[in-house]
Each structure stands twice: as C-alpha cells, then as structure tokens.
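Undergrad: Each structure below appears as structure tokens.
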Structure 1
Amino acid sequence: MKNFHMGILLHFFQPYWQFPHVLQKIVEQCYRPIFRFVRNSGQSFAFTANINYSLLDLLKKYGYDDVLDDIKYCVKNNLIELVGTAAYHPIIPLIPAKFAGIQIAEDFCKKKFMGIEANSKGFFFPEMAFSKKSLHLLRRIGFDWTVIEDVAVLPDKVPFDHIISYHGYSIFLRSSHWSKYIWDDHINFWEFSEKINSELPGWTGNVPSYLIIAMDAETFGHHVPGLSESFLFPLIQNWGGGIVLRLGDILKLFPHRENSEIRDCSWSTSYDDLYRNDPFPLWKSKYNGHQLILWDLIYVALKYYDRPEAIHDCLKMVNSCHWWWISRGFWNPHFMLIGAKRALNVINKCGTTDEKKKAKWHFEFLEQLCH
C-alpha cells in the first residue's frame, strides 16, 4: 500500500426545484452526518467534493445553516478539496460556450457571496458529461484538471501510473470497476481494503499507482442507509490524508502523458453508446425524439440568455434532470416540463412571432407526455 494513493470525489447536488420533504431526508441522512463527521474527525483531509450552487441555495432557503457552516469550515480548513462547476448543473457540451461560462461564473460568484470558494483548480462536469471542445473554456477561466469516466479510453488504456493530458489539460479517469464495488455492491471499508490489497497488484504490478473513485454523495446514507458508517467514515479515519489525497496533490506525484484519442462521454455512457456515436445517451440521445424536441425548445430560448428578463429562466431551464427524467429507464415527464415551461416563458417574452408559434407547438407536444 505504500506505493498506492487514491482520490475520492463526492458529488453533492440537488436540482433547484427539489421538494422540501425530499431535501429534508437527504440532509438528515447524508449531508449533515458527512460534513459534521469530517469537521470533527481530526483528520487532515477527507475527500474531494463538488457542490453545485443550486444545492447550497436550497440549504440556505430552507434553513439548514448548520450544514452550510460545516461546509464552510471544511473548505476553509482544507478538510475537503472543493472543485469548481456550473451553478445549475447543465450538460456543458450541449449548451453554447458563452452561456457555459456564465453558468460557471454564476456558481463561483454566488458561492463567494455565501463565503464558500473552491480551494483547488479542479472542475467537475455535471453528470461527468465531458467534451474536448469544452477544455479551452475551462483553461481560459483558470481550471487545470477534471475527472471523467474511464469509458473515455479503451479498457486496456486506463492509466494507473500516469495522468492523461489533452493539449496540456490534466484529466483523471474515474474507475467504474472500483466505484461499482461501493455504489452497487455496498461493500464496507474493510472488504474494500482487502480487495485493494489482493486485486490491485494484478493490474499495477506494485509500481507506484493511483486510483480514482467518484460517485454521488447521496449514495452514503440516503440511497444506501448505513454506508457512511460502514465505508465512508472508516475510509476517512484510516486513509484520509495518507492514502487518500487531494486530486491536486496526486497530480504532482505522477507523470503526465498526452492522449489525443480520449472520447467525449458521461458517467452514464457505455462503450456501446460510443460505438453508436451517442456520447450523452441520458441527456441528448439521437434515439430519443422527446429529448431532441426539448432541446429544440431550449435552444430557441437560449438565444435570449443575455436579456435581463430571460437570464434567470435560462440559467435554470438547462438543469440536466429535465432530460434525465425522459431518458432510457426513467420516465417522469412532469419534471421535464419544469424546464420546458421556463423555455416557453423566455420565448413568449423575447421571441419572434414565428418562434412563439413553434414553441407553443413544441410545448404542447411535450405536455401531452404528462397525460
């Protein structure tokens, strides 16, 4: 284990429209226990975190000031490594680059106003929906690295002794294999540790190596009751600050190698999806006409994102959940309609007569899915 390091990234997010009673459960089962444990653990470091502004706004709105205070304390004291992201969780490769910049700036400025600032140069793509074309924007803003799904390269090309670089931008690959032991199999920390000791050398050959784990934070305590106590908390107590390091520190320990063959993908993309040239299957699949119609509506509305009367709706209507709920395996178009209504509102305020007519037709078609 002396040659081994691990980064663990937890993604804290709720859509801006989350129901108060659902948020209360998640706070009580997940957020409050995790941040309170980290604050009181006495460890030098716990994990890397992405926390979208939309969640922080909900915590403030519904009075969870104790959780916000714990988050501020953990970031300020470097107990967690906080990365940058986009405020309302859009699929960045699917929105205009200038508007993506506004989303990122909104996240930074609103968090700063709340007293929370990223303490790293890392960036989290919502849904890990990554595209190579987006890296120019991130580099220009000042981000140096990100984490994406390991499906971005062929299975035998997933690195453990070096870090991928694409035109000078550092890219970590999340291990789907090792992450699934936690979110699918729900193994405890001690079982995980045994697997690392017994299985990892067959892959790495005991040379200096690293591994990246990433998943929704809500896995711990909300989706899987007891998983914080059986996995996350023992991990922090036993490996935090030693084996588990900031991803920014892991960057300094391993060489970087250019890889021009990395592919656009998300953390719900399979190799079959890539073969079909469908890199974002849960958010804009070419085989899902309902998603494409919603995008047609959204894209017309986004033409007016720089209008004062439209910016609020434009920021929120691109939330990734609106498409997720009409994707394969999921179906609740009522949540999709939340975004569609905001787009229609923008077009009715700002659009041309022809755009309003087409938007009305698109919205009525999508509305029928709810009946």
Structure 2
Amino acid sequence: MNGEISSPTMKISHLILALLLPFLAASQADKPKNWSLNGYVKNLQTLLFIEDNYLQDNLIHNRLNFRWFMNEELTFRADLRSRFFWGDLVKVNPLYGSLTDQASNDWLDLSAVLLDENQLVFHSVLDRFYLEYVKNNWEIRLGRQRVNWGISTVWNPNDIFNAFSFTDFDYEERPGSDAVRIKYYTGVASSIEVVAKGADQFEETVIAAKWAFNKWSYDFQFLAGYVMEDFAIGTGWAGNIGAAGFKGEATYFTPIAEGRTESFALSLGVDYAFTNSYYLNLGYLYNNNGSTDAGVGNLFNFQLSARNLYPYRHALFLQQSYPLNPLLSASLAIIYSPVQVNPLFLNPILTFSIKENWDIDAVGQIVFNEDEGYKSPVQAVFLRLKYSF
C-alpha cells in the first residue's frame, strides 16, 4: 500500500502529530479561536447467536473530529477513529487485527494497529484527512474525504466512490476516499463536480464527473466516469409526490476489461412523515448481479460495491419509526428478497436519551430464511452507550 510505514509506533506518532500541529499553529497566533474539536465515546456490547451457539463481542469506540479554519478560504480537517476490540470474535480469528487495518484504509496508509495480542486489538485510523479551499463558486478538496453522491436512504447505486452497508449502523460517518474533488456551482441549485480517486494501479481508481441541477421542483443529477475497469453512467433524483418524498437513483456499469460482466442497479424510495411524528419509508432495489438462489449466508460475506449493493437480485425495504415520548423512540426496518430462499432481515431499534450528550441504543439484527422453515439461523443483539462532546 502506498505510503506505508513499517513501525506501528511511527504510524501513531504521525497520526498524533497530524492532529496536534494545527493546535500548535493556532496557539502561536494572537487571534480568536480558529479551530474546533468534538467527538464521542461509545461502548458497544454484542451477542451473536448462531443456531445453538453464541458469541460475545466488545468494542470501545472513540472519535475525534478536528477542524482548523486557517483563513476565510482554507479549512483543514482531520478525524481520528480509534477502536478497542475484545471478545469471542477476536479469539476465533487470529487475523482480526490485520483485516481491520486493511479494511480501514483507501489508498493512503493512515492507520495503525497498536495492539494485537492476547485476544485484544486496538486500531486507529484517520478516516478524514483533507484540505478544503472554498472561494466564490469554487470548492476544492484534497485528501481523505467522503464523496457523497448517493441520494436514496438505503441503497446508493450512484455512490461509486465509497459504498456502504445499511447493516453497519455503528459507522454513521461512513467510509471515505483518498481523492481530489473539484466542484463549481453554476447556480443556486446547480453544480458540476469532478473527482479522481487515488490508487496504485489504474485498474483500481475511480475518475468521474457529476452534473446536478433543479428542475420542476426536483433535484436531478447525472454522472459518468471510469470505475475500476468499468465505464459507469448514472442518474438520480429527489423530490416530492404530494406530501411524500420520492427519491431514486440508477447506475449502469459496462466492462472495459475482459472477463467482467455488465451491471445495473436501480433503487427507489418513498417516505412520509405523519402529523403525529410517525415516519414511514419504503424502498426497492434491483441488482442484476444479485443471486436468485443463494443461501442466507450471502448476507454476511458478499463483496460490497456500487455495482453489487446487496447479495440478491431484488430487495424490498420497509422502515417505520415513532417517538414513544420525548426521550424514547422506536424503529423497525425490514428487508425482504423475493427469491428462492425468501431471506428476511429484521432490524428493530430502541433509542433512549439519558440526558444531554448521553444516549443508549438497543439494536437487533435477525435473519430468517425459508430453508430453515422460516426459523432464524442468525440473530445479533447490540447494546450501545454513547457520550458526545
């Protein structure tokens, strides 16, 4: 990997230095405060039930979000994500630390495994690290950033730079890309954007452009580019049908290299908020690369990308949420695929606000499939305590 540093101690010193340098620079200037620092600490307890066995897992998750407002045009951002893992999942997988490190980086190596022994893993990564220039109609970013081209709530075929999984609820910020992004606003609600993602080999890069505009009270976008040995072209929209929101996006991938297949993904979504604060969200995904006969295990081991957002060809989504009182809210998400094994995914969530800056969540992820007589072979229960500062 490009930029790799061999010593873990050297790696973390670079991470710390990257965060401290802006503080030092700001402290030397006789000016009002021109930086900000916030973040959170989370404790996540997991119980995973697989048939007659269960595994227990533990995670302490800390995030530091730093901004240095260098002047009116320049802003530096560095966000450090640190996680401490222990439990049964770490014990049964001796490669847990190295796999976590590999999955955390894009092109540049901005992470370090500081501890990986005695079934304990401590990992840190700079998942945002960029310089931003904004002046008049221009906006330019260089470094690790979130290139958010998705529109829909659950599945984003337009998110060709950094696709994410709906089931990864503990990563609200979502992955980033090591890229240069140039955006020019052509009007109040219109822009042209060009992004190039770094890679060691051309076959691994993404270079694309997006045109966004507003027409007939709808936000539209069109995109095209080179996406890891594919030529991609896509579109998306967001607007309203009456009082209901209506969103959608689609992308078609045609291979440039031999041995690859064409891919087409389409997602549609309708959401509505009732006067009593009850919220309803309906969605559909068509993924022509998805399987019609794969087992339910594919929900956990398929290769996620914009050209393959879900392991099955069709998926229906239903989400409903309701505030039970000012401090307690409940939601339930359901994903069903009308294919051979009829997989059903349930995601109930209870969120309680303990006090200001303190929240606790109880989250379930339950899988059913017809092969088991519509019994559930896999269930996961999560309890998360979060303090924000």
Structure 3
Amino acid sequence: MQTPCQIRSWLLSTLWRSCALVLLLLAMPAAAQTSAPAVYKLRVVGGLAGLSQFTRWEEPFWTEELTRLSAGKFSADIVPFDRAGVPGSEMLHLLQLGVVPFGTTLLSSLPLQYLQYTAPDLAGLNPDIASLKTSVSVFRPYLEKALRDQQGIELLAIYTYPAQVLFCKKPFAALADLSGRRVRVSSTGQADFLGALGAVPVAIAFNELVGNLQSGNVECAVTGTTSGNTLGLHTMTSHLHAMPLTWGLAIFAANRAAWEALPPDLRALLRRELPKLEASIWAESERDTAEGIACNTGQSSCKVGRKGNMVQVPVSVQDERRRQDIFTATVLPRWLKRCGMRCAEIWNQTIGSARNIAVPTSP
C-alpha cells in the first residue's frame, strides 16, 4: 500500500508529465497540419468556484474576452482552483515547477516557506479598502521581484475578495464580547486575532463552513460579506460585525518558462488587459463588501443578494483601538516570529514604512 508521500510524489510526477504535454501543445498551432490560422489555447486555474470574482470576471475574460480581443487567435479554458484537485497550499510550488502553467492562489493558503508573501493582508492590518490598496501598492514591487527571482514565477495580477467579517449566531455588541466563543477562521493570522480577543479559533475550509455552523461546532464565522450571503449565513446567524478582519488577496501568476514560451503578441495582450481585469475585480469587491452588508441586514440598497434581517454591529471607537492594539501586539509579532528576521526587513522596507508600523530588525 502506498504512503501519502508516495501518492503525492506520483501525483506531482503525473501532473508534471501532463504539463510538459500542455506546454508542448501551447508551442504548436492548433491547426498545425492544416492551412487554417494558428490558434493557441491556454489552460488556466482560477479563483474560488461560485463566487463573483470567478463567475463575473475571471471565467468570462478567459473563455470569451480573450478570443474577442485577439480576433479568434487565442483562447483559454479555466477551472476554479477548488475544483481542479490542486490544494491551495501547493499552488505556488506547482507554479514554480511548471506543473500548473497559469494559476491563482490565495495568499492566506501559502505554506510556511512562503510566509513573507502574506504581509499585505495580515489580520487587522487593513480596516478599509483604502488601507488595503496602500498595503498592496507598496508591497507589489517586492512581490513581483521575489517571485520572479526566487521562484521563477511571473506575477500577472493581484485580486481581492470582499471584506472578511464576523457572522455570529448570538447577539454581541463589541469585539470584546467574542471571548469564549468558537469562531471559524481560514488563516493563522485570523486565529491569532480572534485568540487575542479570548475567542476559540477553529480552522475550517470554506466548503465546510455551513455544516460546522449548523452542527454547533462553531457559533461564529469569519467569511466574506457576500460569500456569507451566498452560503445563506443570513438565515443561520443573527449578528454581523462590520469591521474587515482580512480581505482575501489572491495572486494570478504564471510559470516563467511557460510565460516566455507564449507568442509575443499574446504576452503583450495579457500585459495590457490583465490590469483592467484586476481593476474590475477590485471595484467589484468594494461594491460587494457594501452590498453584502446591505443584503444580510435587509437594507433597501440590496440589489443582487438575498435579504436577511441580521443586526449590524457598528465599529466602535473601542473596537478600532482594540484592532490596532491586537495587530501591533499579537498578529504582527507572531507573523514575524514564524517568518524570521528576513520578514522584519521586508516589512520595514514596504508596508511598515508606508503605514508607519516599523518593527525591530535585530533580536
């Protein structure tokens, strides 16, 4: 009987052989044996299935817009990463190997060896989208260079999901009231933040969130304002806190060899159009953050989601002060401890400088 490690090794080997075939096909015209014009088809791994980032933006771009923009010369297939059979924690490594030529991964899912890349969306860092934009803007040059030089990966876009907020079954009036409650989290940083409030963080995958709420394993959950509405949390929980704990940054990137193997005009088209796709996703995420809150709380401004009657817990002065204290005293120090001194230097040169949150660079 094969061990899990042997199975994983076999899977990676199989995926590598498949990728080599895909890359070979990418380098060949689809009509190589005919006089028809050459057509290149890309294979892309996109974001989470069922959410608007994928359904409204990524999927139409790759399956429709690329063909239109290139007058039929280029096309693509896309599959959500949570349906592609690729663990989120493996995506960056598979991009590095070339097993996945073009893929999307959540920064929060990255394993320990890539922890430095998670800096822009640490829990409690960005209480609004303006702060998030600043963090990403100042961190992006480092991220692009490090991925290219250290992993052989070409960063093509950075996406964000709507704000990740707290949904709870029982009433609460402030963050302090979460002490003792079991709360679903999706990252170590969220666990650090909730733990500092005295809550009991429980790591649960997105597709298992509803079952755990219904069973009573958790009584609160951190998730997106709109994804929570899509899951029906407005019917399972009663109170929603408006403070974004995180946002859900994702990167879209390519194996550098696969990228450089593309026809120059296709690379130029993607360099021109992907920033537009990124901007559209960011604008949609900002709108969806407000739309999700409006729908979950039953406001008249709800246009797309399903109306609930949740109570919106406002962000008080005390909550904002608590956020800042927990970030500087708990979340950031623990991230630095896991990541090491290299991350202290990276932090100070990028986000720390821009946001005036410097940290010591020596023990």
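Undergrad: Of the structures labelled 1, 2, 3, one was used to calculate distance in nm of label points 7 Å out along Cα→Cβ at positions 220 and 308, giving 4.4. Name it.
TA: 1
Undergrad: State the single structure among 1, 2, 3 that was used to calculate percent of Cα pairs over 33 Å apart, giving 39.
TA: Derived from the structure labelled 2.
Undergrad: When distance in nm of label points 7 Å out along Cα→Cβ at positions 60 and 156 is calculated, the result is 3.1; to which of the structures 1, 2, 3 does this value belong?
TA: 2
Undergrad: Here FRET efficiency 1/(1 + (r/R0)^6) of positions 204 and 268 (r between Cβ atoms, R0 = 30 Å, to 0.05) was calculated and came to 0.45; which of the structures 1, 2, 3 was it taken from?
TA: Among 1, 2, 3, the structure yielding 0.45 for FRET efficiency 1/(1 + (r/R0)^6) of positions 204 and 268 (r between Cβ atoms, R0 = 30 Å, to 0.05) is 2.
Read the figures in this text as sums done on the coordinates, not as results from a lab. Note that this is a predicted model, so its numbers are computed, not measured. Cβ atoms are built from the backbone, for glycine too; each structure is taken alone.
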